[in-house]
Structures are given as structure tokens and as C-alpha cells.
1. Quick one: percent of Cα pairs over 17 Å apart, for residues 86-157 alone came out at 45 when computed from one of I, II, so which one is it?
2. Check the numbers for FRET efficiency 1/(1 + (r/R0)^6) of positions 22 and 62 (r between Cβ atoms, R0 = 25 Å, to 0.05) across I, II and tell me which is largest.
Structure I
């Protein structure tokens with residue numbers, strides 16, 4: 001019987017790369033995104049390419065009603081799920097001196113509260129022995145100018161991962177996180193010109209920016225039985241950037 005994975009923010013970029021990795025392994029997929037038409041197109045593409053079953057769901061992870069509807073759709077379609085991947089998030093650049101309360105609240109609400117809402121709801125249909133993997137960031141470990149709110153939210157995910165892992169260990173549910181470094185995605189293209197890209201690569205010992213599949217491999221490992229004895233950890237996937 002096929003296992004089922006739910007991936008938030010999976011229309012494109014890292015989320016799509018993660019969903020594709022599970023599709024290659026013949027998992028059923030629930031692909032959630034705020035852009036329903038976009039994620040529906042992505043789900044259709046993976047369904048056609050890999051011959052798997054994929055359900056597209058519109059979901060704003062910061063909206064509890066949306067999250068509850070997503071859980072109900074997943075439960076109706078598959079009954080239970082085996083893997084939850086919290087990927088959806090935002091990273092609007094803005095200097096701290098210019099940050100409004102609304103700016104702060106939006107990032108914390110999506111990036112941190114959203115992970116709480118999704119995890120809290122999906123836990124109700126997660127199989128015993130299931131896996132929860134959340135996408136944090138190296139910004140949870142090191143600071144970036146213009147991203148104070150983002151750094152705070154991603155550091156929060158690391159702390160949440162450790163604490164939740166303790167609570168869910170008796171249920172044999174693994175809770176881990178992956179912290180990507182600089183990854184080439186459609187979301188980074190508008191803010192990264194060639195000069196900035198060169199500067200970024202110069203600081204990466206591996207000599208290149210990461211790709212969505214680099215993150216997907218780490219996520220799939222943590223979601224597999226190979227990682228049954230790993231919980232509460234955050235794996236950095238950055239080509240060595242944070243070693244400098």
C-alpha cells in the first residue's frame with residue numbers, strides 16, 4: 001500500500017522539488033499552496049510523469065479554516081498520512097528600522113504560526129510512526145540584514161522542532177527540520193542578479209548554489225525509515241556556507 005505525503009507550498013521551488021522526490025518513490029501526494037491553479041498544474045505534472053495519485057489543495061497556512069479544510073480533504077481522500085512536510089513560508093526583505101508591526105506579524109504568522117496550525121491539525125491524521133519535517137533556514141542560525149523577522153521565525157522553527165520531538169517520541173513520530181542555504185528557485189530570481197549570485201557562490205565552499213533537489217534529498221532521508229532513530233534535529237544543507 002502506497003504511503004502518503006503532504007507538502008505545503010509545493011507549487012514550485014523547494015516545495016515542488018520535495019513533492020517530486022516523493023512522487024519518484026511512488027508516494028501519494030497532497031500538494032498545498034495559496035495558488036490553487038498553480039499547485040493544481042504542478043500536481044497534474046507529477047501525476048502524469050510518475051503515475052502517482054496527487055491531490056491539489058488551496059491553503060493559506062496562516063488561516064485556520066484553510067488548514068482544517070486541507071486536513072479534511074486529505075482525510076477524505078487518503079484516510080491518514082505518513083509524512084508531513086512544512087515547507088510554505090515567506091521572506092520579504094525590509095530593514096528593521098522600517099519594519100511595521102504588520103510586517104512583523106505577517107512573517108511570524110505565516111512562517112511560525114502557520115507551521116503550528118498545520119502540524120497541530122495534521123497530527124490528528126498522522127499515522128503512528130509518521131514523520132514531520134519542517135523547512136527552517138540557515139537564517140535560523142546566522143543573521144541577515146533586512147531579514148530580522150525572517151531570521152526570528154526560522155530560529156523559532158528550530159526550537160519548536162526540538163520541543164515537539166520530545167512530546168511525540170512516545171508515539172514514535174519523528175520531528176526534524178532542514179535548514180537550506182542559498183537555493184536557486186523562482187522565488188530568488190527577482191532578488192538575485194548575476195553579481196549577487198557570484199558573491200553568494202564565492203562564499204559557498206561547494207562552489208555552487210543549491211538546487212531544490214538538494215533539499216528534497218535531505219527531507220526524504222528524514223522521512224524514511226533510514227532516519228527512525230533521528231529526532232529533534234536540524235540538518236543544514238548549504239554547501240558549507242555556514243562553515244566560514
Structure II
């Protein structure tokens with residue numbers, strides 16, 4: 001995908017999982033990256049894994065509005081944004097409190113809304129040459145017990161992305177979502193620890209082609225960021241292994 005070479009792309013959630021793997025793949029394609037997440041130490045480690053030397057890190061806590069404003073101020077004009085932020089908490093509906101709502105919606109949805117509000121107002125998204133990709137989840141169609149907060153956040157992101165696609169289409173800015181099933185990595189490991197082996201087996205059984213990897217998702221994100229997908233916007237790509 002030569003169309004990614006020298007493009008400036010912001011990756012939110014770049015310190016682990018899908019965000020990290022996407023950043024690594026983008027660096028291999030010659031993109032110039034701005035890596036962001038809450039954990040500066042992990043970001044520094046992620047930076048060392050990138051190909052090339054044109055990348056920077058900007059730590060940002062998406063639950064802190066001042067951090068978001070600082071991030072937007074430091075950014076150059078962007079050819080792409082990958083939003084891969086959120087937590088995989090499990091909590092039965094009868095035990096959800098305002099704390100759970102805040103902890104999930106803060107980084108996974110509210111932070112996204114405030115970030116893109118700033119990017120749009122500060123004209124940081126290059127017209128006719130910018131693609132935005134949100135990492136959602138197939139759980140919006142296939143929910144799981146205890147996943148009320150996780151599913152709600154991802155459903156909210158998908159709805160927001162569709163509206164954003166409509167509002168930015170006149171500027172030639174594309175907005176899409178990828179919706180992977182569970183993939184190997186930190187998030188699946190967390191879910192595995194918090195649930196029974198039987199439920200883990202059921203999760204794997206729903207993916208006939210086997211458990212995916214962060215790299216499987218990264219490949220689709222790269223396609224949506226590239227000029228090869230220049231006629232795609234407002235779409236949701238499901239990645240579920242069959």
C-alpha cells in the first residue's frame with residue numbers, strides 16, 4: 001500500500017493490542033505516526049518497535065479534557081486517525097454503578113467525541129485526504145453476559161461514526177468502523193481471567209476460522225486508511241472469523 005507512505009497518522013491506543021499492531025504495520029508502510037495512549041512508559045516502548053524515525057509520542061488521558069486539548073494543539077495536519085481505545089470490563093447489569101459508566105464511557109466514547117470536536121474545530125483533518133477508523137466490536141451484534149458497558153460503548157461509537165461520516169463527507173474525509181470479534185492479546189486475556197473456562201470455550205466456538213490476532217484487524221485498518229478505500233465511508237467492516 002504505497003499510498004500510506006509519508007502520511008501523517010494519529011493512533012489512539014497505540015501502546016498495546018490492536019492499536020500497537022496497527023502502528024507497527026503503518027510504520028512498515030512508511031507512514032509518519034503520532035502514537036498516543038495514557039501510559040507514557042508503554043508508549044516509549046511502542047516507539048522503539050516502529051520502523052523508521054519520523055514518529056513521535058504524545059501521552060493523553062482521554063478522561064482528562066485538558067490532556068485532549070493539549071494533544072490536539074500539538075498535532076500536525078493529519079491524513080488519518082485510528083481510534084482504538086477502551087476497556088473490556090465485565091459487570092452484570094444489576095451491579096452497574098455510575099463508577100462503571102464513567103470508567104467505560106470516559107476513554108471509550110466521551111474521549112473520542114471531545115478529541116474529534118477539537119480536531120475538526122482546529123482543522124487538523126486534511127480535506128480530501130483523510131481517513132478515520134474506529135475500532136468497534138462484533139459484540140454489538142453478538143452481546144455477551146456481563147458485557148453491558150462494553151457493548152454499549154461500542155454501539156455508541158458506531159452511531160457516532162455514522163454521523164461523523166455524514167458531517168465530514170463534504171470535506172472528502174472518510175469515517176469507518178472495524179468490528180472484530182475477540183482476538184488474542186491483552187483484552188482477551190483479561191476476559192479469560194474474569195470468566196469461566198466454559199464461556200471462553202463458547203467465545204472461541206463462535207469463530208469457525210479460529211481466534212483472530214491483532215494483525216488480522218490491523219490489515220483491515222490499513223486498507224481503510226489507504227487510498228485503495230477512497231470510495232468507502234460510513235461503513236462497518238465485521239471481522240469475525242466466519
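1. Numbers: I: 45; II: 49.
It must be structure I, since only it matches.
2. On the way: I: 0.55; II: 0.90.
Between I, II, the highest calculated value is found for II.
The numbers here are math on the coordinates, done by the rules we state, and not lab data. Since the structure is predicted, the reported quantities are computational estimates derived from the model, not experimental observations. Cβ atoms are built from the backbone, for glycine too; each structure is taken alone.
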